[in-house]
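Coordinate-derived values only; no laboratory data. Keep in mind it's a predicted model, so treat the numbers as computed, not measured.
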Structure 1
């Protein structure tokens with residue numbers, strides 16, 4: 001009888017060290033390309049090394065380009081979020097995005113990214129979606145919306161699928177972020193609380209706080 005399971009990938013893009021090292025992706029929407037380097041600097045100074053700019057924002061590609069010009073990827077890795085189709089994926093990469101994040105599980109985007117050596121984090125919610133995203137070549141899987149299931153879901157899923165790295169996103173807070181890490185997530189994504197205000201001083205202070213909390217969660 002033929003093996004009903006798909007063959008394993010020869011290779012898949014690794015999760016960027018900028019994500020696994022700090023265990024955090026900062027997510028921003030509606031950023032002014034002229035001021036976004038200042039925000040990126042505030043995140044970097046606070047210990048954040050991965051910055052996702054969502055494409056459902058005005059001037060998102062310009063913001064990605066501005067960040068990519070300003071920062072070395074070894075310091076602050078810039079990615080694109082809310083990538084909904086292959087055209088958006090290509091335009092984001094052309095603008096300077098080094099990783100791609102999706103709210104959904106589009107296997108065509110995942111496979112395209114893997115074939116081009118670009119780490120992709122597709123959004124998934126069920127074990128079936130998570131496994132399909134992983135088999136298609138995802139570097140990690142974005143658990144979304146994470147607030148709907150909580151850290152216990154991550155812990156339970158690690159039993160049958162321990163090899164799949166999860167990045168909970170959506171409703172992640174300073175309080176529950178360490179619990180997701182302690183449950184086995186490799187990183188979390190945080191949006192409005194961290195970057196929504198746009199004030200570099202506040203962003204820096206919050207970045208410092210959440211980086212410290214995540215470090216404590218990884219030791220728990």
Structure 2
């Protein structure tokens with residue numbers, strides 16, 4: 001896709017419509033506004049693993065299209081800081097997993113320069129990390145200071161009922177019906193973080209398509225038993 005610097009693709013499920021907003025309504029509204037071209041500096045998303053940071057950054061880029069670029073540093077950091085060259089020509093730069101380069105001096109300097117360039121031309125940065133800017137451990141104090149100018153949003157962690165709702169929303173987005181009892185069974189029988197639950201849902205989607213089955217508890221149990229070591 002043209003909004004990516006390297007040949008990466010945005011996940012097809014990573015859109016605003018498939019993200020459960022509960023507890024994050026203000027953040028989602030802010031990001032939708034940024035994607036639509038609202039004026040501002042951008043924002044910073046902090047939250048634990050599997051709270052939806054990557055989903056939201058990709059949703060912003062999907063909505064903004066060619067005005068944006070998505071950079072997952074957990075994948076791209078080793079390619080070097082040169083990938084940031086010229087990015088200030090984009091209206092919107094979304095950088096994921098910035099924690100990955102927090103202690104790298106060359107990346108700190110490159111991000112500091114990018115921040116200043118984006119400010120000069122009126123572009124926006126949307127950054128995701130597990131911590132807020134001051135707690136991210138940047139090697140360059142000036143970078144932490146600059147990043148702290150961005151509005152910071154802490155992602156809400158879903159409770160059990162909300163995880164069921166999030167699974168059902170993702171299932172509907174994929175054209176699947178996920179009954180309450182089946183979703184609850186998935187939570188009892190799988191790792192409970194959303195990344196693992198979504199991965200299981202993807203697996204069930206594929207197996208249900210192959211077997212022409214609905215997502216019932218017996219079907220899910222059969223799939224899980226097939227995956228269990230003998």
Structure 3
């Protein structure tokens with residue numbers, strides 16, 4: 001739910017660190033979920049609304065970097081901020097290359113963490129909005145007839161109505177009718193808008 005409040009998920013095996021972070025987050029009006037290990041985190045459902053993960057690198061069992069890899073393989077785009085008291089340059093490079101928002105060495109400034117959390121929550125909110133938009137495009141696309149989908153794919157290549165007519169063996173007027181229906185069903189305000197939707201959906205066709 002886009003209207004749900006943001007949540008910061010903290011995974012750190014040091015209880016004092018977890019409690020300190022919870023207090024910091026509460027002081028700025030942010031909800032926190034606390035876990036002492038990757039295993040605990042994976043066993044719990046993710047909260048609704050924008051969220052991010054504040055993750056210790058060294059943890060009992062599975063490490064924070066291993067969790068980052070696992071989430072990536074699962075297609076989970078949960079933004080991650082790493083915190084560590086035992087970091088090194090190769091470790092930070094690996095984390096950042098894999099998409100981490102920030103890599104902070106303990107002790108870090110509270111404001112540095114809060115700034116990173118703000119960036120992470122905004123990133124997650126934008127991604128969630130994009131996912132909702134894509135789901136709507138897919139639903140609209142499902143309402144198209146096979147011929148309308150064919151016309152959409154050819155329009156996305158930049159072909160003119162006359163060219164599309166020759167390609168699929170119908171009259172130009174028929175193409176115009178199909179194209180109008182496609183615009184209406186997809187909710188496209190312009191040709192550029194329609195092509196953008198087709199691109200997001202991966203709808204393509206090569207002339208000939």
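What the table shows:
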| read-out | value |
| --- | --- |
| Which of 1, 2, 3 yields -14000 [helix-only ellipticity at 222 nm (-39500 (n - 2.57) for each DSSP H run of 4 or more, over all residues; to 500), calculated] | 2 |
| With log10 I(q)/I(0) by the Debye sum over Cα atoms at q = 0.09, 0.14, 0.15 Å⁻¹ derived as -0.42, -0.89, -0.98, matching label from 1, 2, 3 | 2 |
| Structure responsible for 27, 17, 16, with Cα extents along the principal axes in Å, for residues 77-124 alone calculated and labels 1, 2, 3 on offer | 2 |
